[in-house]
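Structures incoming, each one as structure tokens.
Nothing in this text is a laboratory measurement; each read-out follows from the coordinates by a stated rule. Predicted, not measured: the structure shown is a model, and the values here were computed from it. Cβ atoms are built from the backbone, for glycine too; each structure is taken alone.
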Structure P
């Protein structure tokens, strides 16, 4: 078990960890997170070091190399655990971005119907979706005794979504200025809608280019390549066995998986 002083020292090297954990919605303090992942990292690093022991022994290399191997594995695995926080933030950001306009419009409708802002926030929090759950966090913050302005300010600081942050900023700014919230809110929703329409048009252009590469690399070239390979192998008496065919099929599957991942990665998370 890592000593508390050592854990504190490690956590001090990552000053942004506290805010990142809150943005990722992970229920840990920086010390708790570092302590937990130091243990897990040590176990995984030790396991992989044992595997390297057999490799070094078979290659007849000096076993003292296990020390730097363990150190490098430990650092890499711990850095990976920190990168997983950013991955969670990115995932949450995409989920909230998809529903940010819906939340803004829902809130706007409630305000136009004459609801006070707090009631509108409560009703928005009771609707569906990831972004609505985020509004519920704001309502819970108000229930603990915070003012609406401070709750909205905290939400803006720890929001993973820039779109939702802008909506909350205009609401909070209107509150502080003492003006009607509906006009700034309607304006920012229209602005975000135009941006998402632009994202969709850009996605269409990227998709057309990617489809051309997909047709060439994943459909035409493998088909022609296999046909040419069979013809050439028949001339030079090169045997085509089951192993060669399985290797070719594996290459095609990997290629298809790469393109599917690329299609998903460039898809904008919008919901007009």
Structure Q
């Protein structure tokens, strides 16, 4: 027991090249984990960002969306997954992973939508009213204000919400292994089922947890790097030059600049 539960066995497992190769190897499992996460985050982005922009621009439906977002956060992920598998899988007459992949992705999408949605409409609502009014005064339509003013200024919060959603999805995608799919959760499920196995038990389970954490850290760093270059410089404050207090100030409004201050 002590030998099989030693952390040294975990390091041995991670250093074994045989565990990194083949269809059940670490590289393949990481690819599956990333695949599940990308599908869920992309679908959530397509749904949540446009909806958040509309709500933030019009100010309508904030209470409903906030309540819905909180309700989605409160749903037990594993319980919902089992329910959807029982409900949906028997109705999908298809070979392969689709009968189990579809319920899994629904669960992950529902997990990813709340942080993206709430951060998007919050970012739009926090746009400086003077910038928005100046854009309207220049003759911009409502859709142009959203695309060229509100979205660029809300982008830091939008990316922050997407970043948070991605990390949650990467961590939660391990539940896919409970419904016979792959991913890094396969090591956790199989390892816990045979915990005292000196090779495929405890070492594999702990190694799987470590790999999930490392994958989340890598994703977080990638988002931090992307956010630095995707956010307009006028919004992020990078390369901001110091100006005299009495001088007019240029405020970024998407691709346009609006001059405010003393004339």
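Data for the structure
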| quantity | calculated |
| --- | --- |
| Identity of the structure behind 21.1 (criterion: Kirkwood radius over Cα pairs in Å, calculated), options P, Q | Q |
| Computed 13.9, 47 for Rg and Dmax of the Cα atoms in Å, for residues 27-74 alone - originating structure among P, Q | P |
| Ranking P, Q by FRET efficiency 1/(1 + (r/R0)^6) of positions 59 and 219 (r between Cβ atoms, R0 = 41 Å, to 0.05), the structure that comes out highest | Q |
| Test item: helix-only ellipticity at 222 nm (-39500 (n - 2.57) for each DSSP H run of 4 or more, over all residues; to 500) calculated as -27500, pick one of P, Q | P |
| If distance in nm of label points 7 Å out along Cα→Cβ at positions 11 and 51 is computed and equals 4.8, the structure in P, Q | Q |
| Relative contact order in percent (Cα under 8 Å, 6 or more apart) - structure with the largest value, from P, Q | Q |
